[in-house]
Every structure is written in structure tokens, then in C-alpha cells.
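The structures considered in this document are given below.
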Structure P
Amino acid sequence: MPVDVVAACRAFVAVSGRGSFTDGAAVARIPQSVASRRVAALEKHFGARLLTRSSRSVALTPFGREVLPAARRLVELAEALERDAEQARLRPFRLAVPAVCAPHLLARLVAGAREHGLTLDPWPADPGRRAELARTLEVRAALVAVPPDEAAWRVPLGLAARADPGTASAFFLETLRVSRVERGVRWRRVWLQAEDDVPHVRDRLTRLRDAVGLLPAQVAVAPSLVAATAEVLGSTDLLLCSPAQAGELGLHWRPVGELRLARGYAVTSHAREDGGWVRDLLPELVGACLGAKVGDAS
């Protein structure tokens, strides 16, 4: 039977330090019979006696005195390894997440990760910052913005307003066009969040703006979600957002009439296994934070 050298050395160091199998076993927190068997197995493994035994005490043999320092170092290294492994297991797993994720949903994600032995530490950030955090290894993984056809999670986007649009099935951008006789009135605008200031969303909406004849300033990126929401609540402006966000903000959501827009998300990480933690173990909880389901093709 193979010898557990670390366990045997731990018993040997404890017994030799106390000069007694009884006291040494107590220090090592093992039964006396186990300590005796382990030391005997180590002696058999080395082919030489480590201790001389009497009815009352034990003493190191010359061979035992030579071996003891190395045995002590091995035990210390094993204990250091166990401490380091425990600290590594408890070290927070930093995950860059969209700043638009609701706190209560992030809390559920953190709680769900704990069930898998993962101490998750979400870092909310805008799209560019999340990608940078992943590149500089400041986080172990990041949920980055990608085109919907490359995404693990897809979140439908539409327009939200303060007033209930009633039976209207969609908001059409062309209805925001300012006619010549209306040049003096306030333009209705579509506000984008930083989360949607990415090419696969912003550029498509800008092209639609130009195609239906809106003014350039009628589609704008807001400095913050709070600022954008305030503009919408105080006017007839519209906010580009997900259905979940609209519900949280108390706004009425409809899809864009002229095209389908969606946020796309994927996991990026330096180590493949880190990405797997998020992608394979927590897909539904991540999707809930984003406002999507895994494989949602909306």
C-alpha cells in the first residue's frame, strides 16, 4: 500500500517533538494507534528506524535526527499549500457586468454562484470599460457587448415613453420627423444609454434616423441613464432600452417599428475555465441580470 508521506511525516514530527506517541498523536489530532502505524510505515518506506521505543517514551535514532529537518519542512509546506488553496477558493471572482444590471438581480447572481462554491464580485461598467478590464486582467471575466448573432445572451431593445401608447404595437421613428411648419417646436428625441453606444446598436439606429429624415440631434447618447430617464419623464422623448429596464423605470415599452434591435452579450476571459464558470454554470442567472434568456433570439 502506498505511503501517505505527508501524513506520516506529520505524525513523525509530532511524536518526535513530544517524545511520546500519546502526546504526539494528541498534537497531530489523530488516535495513538494511527500515529504508530504511520511512523512504522514511514520507517518501512525509508528502510531504517526513525525512533527508538521504550515503555514510556521514544527518542530519535541517528537516522531520525538526519531526516527530521526535511520532514518538518515538508509538513510546513503542506500546511502552507492548504492555506493558500483555501484562500484561493475564497478569493472573489471579479466579473465585469453591464452598469444597467439591477442590484437585486446581481444579488441573486452572487447568491447562485455561492451554491457552486464561487465567491462572485460583480464590477458594473460600461461596454468599453468592461472590455478594458478584461484585457488588463483586472477582472477574471467580463460580459462584453457583441453583435446579437455572436451572442450567448440577447436582449431585445425598443423605445419607452412616459405616456401609454395604448393599442400601438410599436414606436415608429418616422413619426418623430419635424415638418417645416413645426420647426419652432421642441424636437422629440430618442435617448441612448452608454450601454447601447456600440456600433451594432448605435450605427443601425443612426442609419434609420437618416433614412426617415430625422435631424441628427434627434438621436443622442445621454450622459447617464438617470439623465436620459429624466428627459423622458419630463417630455415626450423616448428612451432606447430593454423591456425589463422600462418596467423598472415605470415607462411604457414598444419595439421599434422599422427594425429589430438587440443587445448581445458574450463572456470573455484570459483563462478558458473562468469563462466556463459564468457561461456554463450560471447562464440563467446571468441572463436574468441582462434581461435575457440563454439563446434568446429576440
Structure Q
Amino acid sequence: MPASTPAGPNFRTLDLNLLRVFDAVMAEGSLTRAGTALAMTQPAVSHALKRLREALGEDLFTRTTHGVRPTPAAEALWPQVRTALATLRQAIAPAAFEPQRDAVLFRLAMADATAALLVPGLVTAFEAEAAAATLHVQPLTTRDPRRLLQANAIDLALGSFPAVLPAVQAEGAESPWRHQPLYDTRYVCVMRRDHPLARKGALTLEAYCAAPHLLVSFSGRAFGAVDQALAAIGRQRRVVLTVNQFFTAGRVVARSHLLAALPETFLEATGYLGELAIAELPITLPTVHVGMLWHLRRDADPAHRWLRERVAAVAH
């Protein structure tokens, strides 16, 4: 007699409250914090996860020194659970966010070039609505902020994420990430106003490669988009200085012989545009697409949605 095939999870007998516990643990990364959010004890949370593991036949978490880490099975399950719970929550008890009443903390990460453009307008928008919220803005020193968002270290990342978006788009609805475009910009060559190259008309490729350069590099690596474009045509430049802030780059360029490639939209926000000369780069670089990236766990949150709407309005 052939052996029977093990039956899969039985949805009809599954306690859906276990999915609420699972969602809270995924969001908090800790059984204790999840218990606080759900008004449950830590042992009760642990017991609920044990029941869910038995019902699904999958290990969902492994313990770490700082909490718990989701398994690949949990990571694959969470987007669907999160979306379903958010839909049910909104249908049964629509949440409301009152900007003047709710003193929430928003943690944003962005490069200083992005902050120079968006933060002043964002503060104005908060003041106009007498919002009780607090903004914490921190430097974004990576082109891939997903680890920060996953760890709940920030709520929203703003910037250009060319290495991240293709993966997010490929994952489609299954992705735990959400992205919204804000504005486009491009890189231009910047030098001090009385730089010798500023008086010679169009900047040639020969003159550009022969000049000393400054590079804004979050990693400190002296190889960026300009160097990649030059390498593609068999050329190179000499990068004599790397810094990790666009404001610092502009200040140094205004007082030296160095050239720098900086975002065109950033220059007016520096406050010292009059000290700089701007030239077209002698090479073609891709358009820079600046947008917002956030985790699925924040997608349906009314306060987070309110924040994203204000950011989008300021950017446009």
C-alpha cells in the first residue's frame, strides 16, 4: 500500500490571530516588542509562533543576540500577510491620523543634496498644518538602504537607488519594498568661477581628463559614475579627493583648482552658486531619478502615508 502524501496546512482550522502575532514579530524583530505592541506577554507570543510553525510546517524565525531573524519562508510569507491584514484592518476599523494631535516620530535618511532641496519645504508644510510630528533626518551613506529599512532603523529613504529599483520591479507585488518617484536631475561639471577652464568655452574631453577632480563618494571609493563612463570609452581622470557630502564638495571646488560633477538641482540650494561656474560634462551620464523607498510594513500606515504625501508635494 503506497504511503500517503503529507497534507499541507489546513486554512480552515488555522487561527488567524496567529498571523497578527507573526506580522508583529516581523515588524518589530523582537518577541518582547511584538508582545508590547499586541498587549501580550513574551511567552504568549512565543507560544503563538510555535503553533503557527506547527500549522505551517515551516520554521519561521531563528533566535539572535538582539532578537529574532526571519527565515526565508517567513520573508516570503510576510508581504501577503501584511497586505491582507492591512486590508482587513482598514475595512473593519479605518485608522485616522490627526497631524495636530499625533506626536509621531518620522526618521528619514537622505544625502545632503536631497535634504537641501526637500527639508526646508517639508518643515514649512509641517508648520502650515501645525503638525505635532518630529522629524529626524540622518545622512544616507548607501545606494541600497534596504537593510536600514528592514531593521526599522529608518522609516523612509530618499535618494537615487539605481541598483535597488530593478530588483524591486522584478519582484512586483511580492516585493516587501515600495518606491515612488519624486524628481529627475542630472550631473553637471562645477568649478570655481575664475577657473581657467571656465574661460575657454565648451569643456573638452581632453581638458576634463587632464584636470584634477573631486568625487562625492559615500563609500570613499575613488570610482564613480563619471569614472565608469570614462572607462567605457577608454579614458580616465585623476581623482585627488573624495568627500561624502555634496555641500563639502561645492565649498572645496569654489576655493581650489578641482572639478566636480554635482547634481544640477542641488546647486541653487547651496547658497554659494555665485562662486561657481557650471559647464556641460563632455560625457553622457544617465539621468538621476530621485525617489522615496520604504518598507511594506509602513505602506498602509496613515501617518506614514501623510508624510509621503507631504514629501511628494514638496518635491513637485
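The numbers here are math on the coordinates, done by the rules we state, and not lab data. These figures come from a predicted structure and were not determined experimentally. Cβ atoms are built from the backbone, for glycine too; each structure is taken alone.
Each of P, Q could give mean count of other Cβ atoms within 10 Å over residues 138-145, but the derived value 16.4 comes from Q.
Structures P, Q were compared on distance in nm of label points 7 Å out along Cα→Cβ at positions 98 and 130, and the highest value belongs to Q. In this comparison of P, Q, the computed figure 0.90 for FRET efficiency 1/(1 + (r/R0)^6) of positions 186 and 274 (r between Cβ atoms, R0 = 30 Å, to 0.05) is attributed to Q. Have a look at P, Q and say which one yields 14.5 for mean count of other Cβ atoms within 10 Å over residues 26-33, as calculated. Of the options listed, only P reproduces it.
If P(r) over Cα pairs in 10 Å bins from 0, in percent is computed to be 5, 21, 26, 20, 14, 9, 4, 1, 0, 0, which of P, Q is the source? Working through the options, I get structure Q.
Comparing distance in nm of label points 7 Å out along Cα→Cβ at positions 122 and 210 across structures P, Q, the highest figure comes from Q. Where is mean count of other Cβ atoms within 10 Å over residues 18-25 largest, in which of P, Q? For this comparison of mean count of other Cβ atoms within 10 Å over residues 18-25, the top structure is Q.
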